Structure I
Amino acid sequence: MKITVVTSNENKAREVASFFEGVADVAHTFLEIPEFRDNDVGVIAEEKARYAWNALRCPLIVDDTGFFISSLNGFPGPYAAYVLDTIGMEGILRLVEGTKDRSAYFETAIAYADEGGVIRVFRGVVDGTIVSPRGEEGFGYDPIFSVDGRTFAERTLGEKATMSHRGHALVALRRFLVSDGTFVELSEPNP
């Protein structure tokens with residue numbers, strides 16, 4: 001099976017390709033997709049998948065991820081990429097400076113469009129804590145997001161894939177593809 005990952009973020013494409021290694025051929029393509037807005041990352045991912053499928057007409061996945069900080073009432077939420085581009089991790093750290101509650105979570109919604117254009121959404125969530133930047137791996141907010149005492153930037157791609165929000169959503173997608181008969185045999189991901 002071949003799945004096309006539609007994203008402008010090569011790091012996301014590598015993470016997905018690593019997850020499906022040995023199970024499916026993963027292609028990566030960039031497609032200019034309008035920026036859909038909603039407070040639910042699932043709705044955004046579904047709209048992006050619909051647009052991408054109409055343009056490409058092949059099995060594909062797109063995702064949308066939100067970063068939700070408790071002490072900031074869920075900000076930046078589904079606007080995480082925009083906030084990272086504008087105020088960066090340093091801006092987030094300034095916003096939570098002096099707050100006792102540093103809890104946060106990531107939510108990823110992966111929208112899968114099959115060969116007929118039917119779209120299904122799979123979600124993954126991971127809870128963590130905002131910390132001072134640590135680590136050299138990863139991308140985005142990885143240096144300031146800690147799970148079980150280590151940031152995502154302190155983990156290899158393989159370690160992150162087994163526990164991340166995107167990894168959880170990909171596991172749900174794989175389970176669906178196995179139950180649907182698209183994947184005949186499920187092997188463990190080989191990140």
Structure II
Amino acid sequence: MLLDKNKSVLIVIDVQAKLLPGVHEQQRLVDNCKWLTRLAQLMEVPVIGSEQYPQGLGHTEESLRELVGAEQLFGKAHFACIDDPEFGSAFRDLDRKQAILCGMESQACVMQSALRLLEEGYEVFVVADSISARNPFDTEIALRRMEKEGVKLITREMVGFEWMRRSDVTQFKAFSMEFLR
């Protein structure tokens with residue numbers, strides 16, 4: 001099954017500035033989440049995000065927060081973002097069946113969100129090069145577990161090529177020039 005831009009929503013999970021210093025390859029994580037967000041905007045795919053306990057842990061990294069839009073970021077206490085009433089309602093209102101996940105931490109909020117979305121009947125894709133944790137081994141094990149449970153693992157370039165589907169769509173030139181260099 002391929003991604004379909006008309007059925008997709010990008011979910012940016014808990015890329016909070018206060019938590020980033022302890023996260024493995026944090027700059028790569030932020031850059032890849034921004035790359036995916038810009039790509040979603042190019043393809044007119046909705047983007048929604050979560051922030052774990054923002055009153056204590058702060059907000060999403062500023063440049064990513066600006067891209068996603070503060071109004072599309074929802075504070076939560078649940079590790080699985082779909083279990084938070086405010087996020088869950090906003091997500092369901094988008095009426096999309098394919099959830100594409102990026103963010104942190106792999107073994108906690110990303111994995112629990114992916115598995116809960118799967119339980120609720122969504123097609124779930126985790127962008128493997130756009131998630132991280134404090135310990136890289138946690139990411140490795142989380143990826144194995146998610147895949148075993150039925151989550152589809154993809155890369156950010158796979159997202160782009162699947163949303164494009166063809167080289168003659170109007171967005172492909174921008175994708176090629178801005179995202180593949």
Structure III
Amino acid sequence: MKKEDCYLLGKITRRHGLAGNVILKLDTDQPELYRNLDSIFVEINGLLVPFFVEKTSWSKLDAVNIAFKNSSEALVDQSLNKDVYLPLTSLPKLKGNQFYYHEVIGYEILDQDDNNCGVIRSINDQTAQNYFVTNLEGKEVVIPLIKDWIIEVNREERFIKMQVPEGLLDVFLVPSKKDE
């Protein structure tokens with residue numbers, strides 16, 4: 001399994017108890033989708049190593065207590081503080097205006113009048129307000145990711161149509177003194 005064919009599920013943060021169980025801290029806003037894990041991939045020394053799950057139970061709202069099948073103490077120790085991945089194929093298909101952040105990288109953003117607002121280079125989800133980072137006319141543009149602003153997600157033509165507030169793009173496209 002290659003990392004580019006997977007998505008980050010979370011991180012194994014610590015041991016739990018004496019039986020070789022670990023705590024997996026989930027990086028998702030839908031932890032309930034991961035109640036019945038059969039296997040996971042743990043990144044160890046740059047490789048995705050499969051771990052087969054014997055049993056899971058909830059530790060906290062966003063953390064799972066995992067018992068591995070046939071794992072040694074050494075293997076459990078190697079998994080500590082490591083990122084955990086699942087194949088992209090395991091994600092449920094989203095419809096309508098819902099999307100996974102990783103799937104819209106490279107999509108064009110259009111405003112309500114079909115004007116180009118740039119191509120999505122990345123999405124910042126590390127702040128209180130998530131936002132698209134696009135490139136427009138050679139400049140980096142930040143567009144807040146607000147669900148109510150999204151008019152259409154077109155997967156076939158790879159664009160997201162948004163109700164972009166008037167003047168938002170002007171903030172980024174106004175020439176600065178050093179550009180003159």
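Among I, II, III, considering only FRET efficiency 1/(1 + (r/R0)^6) of positions 71 and 135 (r between Cβ atoms, R0 = 35 Å, to 0.05), which has the greatest calculated value?
Across I, II, III, FRET efficiency 1/(1 + (r/R0)^6) of positions 71 and 135 (r between Cβ atoms, R0 = 35 Å, to 0.05) peaks for I.
Taking -10000 as the value of helix-only ellipticity at 222 nm (-39500 (n - 2.57) for each DSSP H run of 4 or more, over all residues; to 500) derived from one of the structures shown (I, II, III), identify that structure.
Answer by label: I.
Kindly point out which one of I, II, III the value 26 was derived from, the read-out being relative contact order in percent (Cα under 8 Å, 6 or more apart).
II
Tell me which of I, II, III gives 1.09 when you compute Rg/Rh (Cα atoms, Kirkwood Rh).
Matching structure: III.
Tell me which structure, out of I, II, III, gives 0.65 once FRET efficiency 1/(1 + (r/R0)^6) of positions 7 and 111 (r between Cβ atoms, R0 = 25 Å, to 0.05) is calculated.
II
Here, each number is a calculation from the coordinates, and none is a lab measurement. Note that the structure is predicted; figures quoted are calculated from it, not measured. Cβ atoms are built from the backbone, for glycine too; each structure is taken alone.
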